[in-house]
Structure I
Amino acid sequence: MSTVPVNTNKITLRAADNLDFEVDEAVAMELGTVKTFFDENPDASDDPIPLPNVSSKCLSTIIDYCKFHLALRARDHSSAVENEGKAYDDDLVKTLDNDSLIQLVLAVNYLNIKDMLDMLNQGVADRIENKSVEYVRKFFGIENDYTPEEEAEARAQYQWAFEGLDPDED
């Protein structure tokens, strides 16, 4: 079993709503945007790193995710560990309502956390799979810019795309 070196350096991250989070450097370096900042500014001060596009609610979830997956990577790379990570990810997505999921996707995209973004995007895809156009519009907050006539024409022309859809959920 491998061990991760104990890193006592702390970095303070400031969420958009001005709440500060003090995290281990290893956790902060999981956030691609923060890592790039330090790579480009090696003499950066100890001032909090502002994250203007990330709410404290999202940042808290992201930090928990990064801590969990860092700890998993420090363990053996067995299928049991991989299953534990997958179960954690699945539970995380299940606990999020649609709005929270979208906000988290935007925050993770801004912070450039590829594995978490891939997992969340799959969660979004699973939620909209085989749903109606109306459901997808509502999910993403998209306004319908078709006239009723244009929409009726598209539905008639591509009728197959509207058949056998799952019932919409709220």
Structure II
Amino acid sequence: MVANEEDVDALDGRRESADQRSDRNWNELLQETRIVQTGTQILSGFLLTIVFQPRFDTLTSFQHALYLVLVLLSTLTTALAMSSVVLHRRLFRRHQKGEVVRIGHRLLMSALCGLGLTMTGTVLLVFDVAEGARGGAVAAVGVVVVLVVLTLVPTAQALRGRRDPQG
């Protein structure tokens, strides 16, 4: 196939070259990364302020340990969300956009998992402090259920639609 020749993507019917597809996929990945980064940074900022609150000294050892785990997890999640941009900078102008998109996708999926864990843990911590261990557990389980449903239902529908073009 000639580099400038367009082909039709079997999954979505777009007429674009491999380079055009990589560029489009990279731009979509960047938009998603911006959303994840913003959410993660806001959550990290919130977590970082807790240690300076007067009630911090009253946390139980479980709450204190959970807090420290959440700070580390939110930091790791922020780093994962930024990693695809770092990867792009490192491979800029080396004609490896397809590889950047492939690895960037994995990094962003890891960041999304980290964000889900951080959100769940933060809800657990806040409800545990405000309502006790039972309230924290119920709220955290509720968040997990919502996150799983919001992740799996659209994915299942998309996969089903891909198999049944008439549906």
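Side notes on the structure shown:
- Answer label among I, II for the case where helix-only ellipticity at 222 nm (-39500 (n - 2.57) for each DSSP H run of 4 or more, over all residues; to 500), calculated from the coordinates, equals -17500: I
- Structure from which 55, 20, 14 was derived, Cα extents along the principal axes in Å, for residues 49-128 alone, options I, II: II
- Taking distance in nm of label points 7 Å out along Cα→Cβ at positions 41 and 57 as the measure, the highest value among I, II is held by II.
- Calculating distance in nm of label points 7 Å out along Cα→Cβ at positions 89 and 105 for structures I, II picks out II as the one with the greatest value.
- For the structures shown (I, II), mean count of other Cβ atoms within 10 Å over residues 73-80 is largest in II.
Each reported figure results from applying straightforward, stated rules to the coordinates on display, with no laboratory input. In this text, all values refer to a predicted model and were calculated from it rather than measured experimentally. Cβ atoms are built from the backbone, for glycine too; each structure is taken alone.
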